[in-house]
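Each in structure tokens, the structures are laid out below.
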Structure I
Amino acid sequence: MLWEAVFLFHKCAHTNLATQRVGEQGMHSWSLFNAYHSAYLGARGLMALLGTAVPRINTVTVAIDLFPEPTKKARRPTMAAPEFQEFVIVTSDGDPGQREIWDAFQRTLRQTEAKCWNATVRQNLLGLSFAEISRRRNRFLYTSHFWPLLDLIQDGTAPDFHKLFGTELDVDEQGFLLRLCFSIYYLFDQLMRDLSGYSSVIKKQLEGSRVFASAGVPAISCYSSFVSQVSSIGA
């Protein structure tokens, strides 16, 4: 699961950078579509890093929790009754949908208090309705006449793209998916940076990631603006 989490961190960083490159070129709407997938990969990766994953094993989907909560103690506990299980594996009849993954992501986030995280960004993610997150992406595919911005025929401008992530994480805002992408990558990055202080292997992976290696490059200036904004709001 740690290996999977690190690989997903690279995928999240790659798609984060791709989102911004497309946006900088004026294709703002499609950058939002990419942003959703970056956020989704990041959510899966954060879950794995925190001990929760939904892999397929021999064609069977299972949910794994490496750090389950202790079971409630009986009124008269016995020495034979374990206080908690070391880990839990639950089989599933089918692959979980994206709504279920977002639900699991929020549950994992709710049970985790990492001192390295920006508390405001974490709380904003917890304040979302998990059922509404994928709806913004689905309209791209399933609503023929839908296009979120005014760039279907003609490219948008770079300044407009830099304003797109807005100031709050609201599903009704035009730039919601971009801010979602940045928020999830930001928490993932903070956790990886914290772990890199204890592990040279994690540090090497962090420093080799797309966004980390591109620090200061114009291609990620939009994300850099987001980081400056949220850093001033709350640690």
Structure II
Amino acid sequence: MSQAIAQNTNLLTASERPASEMLSQDRIVSVHFPKAGGSSLHYQLCTLLGDDVFLDIDHDPLTPAGAQPGLFPVRKRVLHGHFRAQRYSSVDAYWMTFLRHPVENLISIYFYWKSLPTPGHDLHRRFLIEQPSIIEFASYRGFQRLMSETYFGGFDMRRFNFIGFHETRHLDIPRLAKELNLPLSVSKHINKTPPSAQREDIKTNRSIQERLSDLLREDLVFYDRLRLAPAF
């Protein structure tokens, strides 16, 4: 997923990349929480800032490599990718991420993974082989606490300078654009999960929704706490 976007942005010419001097922050760590608008942000950061962006696409928290500590890359301004926040806990930077309601997020990941014929890693390969139900998928390693543990476990969320939400993206993207002094667009939507009748059936099935809410209750508590916190 991230590699495909990276390849696309590499095709952009230098004239299409405004000078990075416009960026208001010296160093940025951007945690790409899956299916919360991070691919669209990924694309825009690479388009606007080019070589000043380093993409960490080899330490997905759902893989063994996700446990490895990391250092902010030399001569880069922005670090963006799928990684545990704790991986870069030693980095003093402007921290940012976008989150999404855990139930809606899980459903989106489920149908996005179903739409991909080639597995991105071993857990995705298992998914394509087993073809689990949405309830079975919620019990996969790393998914019941995808937000509260897999991505942000052990990290002080107060260190984030900006936390946006998929549900209020139309408000949060302009706010982030102002903070970073970058012309980010709300209209960009990369890697959107394909619509399907089955997805809509799950979203309107009260029994499934209640079961998912129960399975993901720790993430729901984590998410609700951040939504109710003062604006980041």
Structure III
Amino acid sequence: MADNEFLNHALPLVPLAEAVEEKQVQTLKGPKQQMMIGFDVHTFQADRRDHGGTIIDVLEGAKIETLSRIEIAPNKEVRFASDSEIPSRMSKFLIVGVARLWLYTVGLVSVCCKKPVASNTMWTIKLRNQPGISTDEIHKIQVLWLNSTPGLIHFLSLRQDSKGAFVQFKKEYLPLLKLLDVTKLSNDQRKSLLVLYEELKGKNVQSISKQLEEAREKKGFRYTLDTGLLGIVAPTADTRLLWGVHG
């Protein structure tokens, strides 16, 4: 998304690298800042335990059946080693890509979880606190953005293709992923986005291809999301150009 523009309208975007929480860790070369992003499948599996340790909430699976709404609940409890760092990266804000996913069988690329979770299929992202804005509100706004058509187009531009429609989103590309810069949104804009989130959070989503078909007929989840979000952050953008519809 060159120059943060979409439909000839500048959007208030910021790289995830500038929005994610960081902590200082000690390495062999000295202290280093590390982004608070979840771990890969190998670490997840290596830290699992059958007995002892710590039991935490987990979200497993990245397909229509598990990512059926933009707000979901944990679907499993998993036991991890007592010294595992995985619990420290738990979050309510998740982005697909840890494990390969089949584009034809997903309807969402990001969700909010009702409770902080770890995941072996999705990246958990801990975002920085912002003065006057709750972290939960920031999560909800970013989930709307990433699932919107401009957010989705940008997300897919950074994907790694595997075979056919199988894709992965590697951790090293996450810092490049653009999010909405909530600090550049007015209070009214943020409130309007949260109203939109409340409107959509209970709706079951279909595959992305089905969403696009419905949007061309001016109905469905994607049509409501795109017209609502762009109407708030880019009110002069002509959303009819998204689906080739007129009137």
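Computed from the coordinates by the stated procedures, all read-outs in this text should not be read as laboratory data. Here the structure is a predicted model, which means the values were calculated and not measured. Cβ atoms are built from the backbone, for glycine too; each structure is taken alone.
Work out which structure the value -11500 belongs to, where helix-only ellipticity at 222 nm (-39500 (n - 2.57) for each DSSP H run of 4 or more, over all residues; to 500) was derived from one of I, II, III. Only one of I, II, III returns -11500 for helix-only ellipticity at 222 nm (-39500 (n - 2.57) for each DSSP H run of 4 or more, over all residues; to 500), namely II.
Figure out for me which of the structures I, II, III the number 52, 38, 34 belongs to, where Cα extents along the principal axes in Å was derived from the coordinates. Only one of I, II, III returns 52, 38, 34 for Cα extents along the principal axes in Å, namely II. Ranked by FRET efficiency 1/(1 + (r/R0)^6) of positions 105 and 217 (r between Cβ atoms, R0 = 25 Å, to 0.05), structures I, II, III are led by II, which has the greatest value. Starting from the value 25.0: which structure in I, II, III was mean count of other Cβ atoms within 10 Å over residues 41-48 calculated from? So the calculation was done on I.
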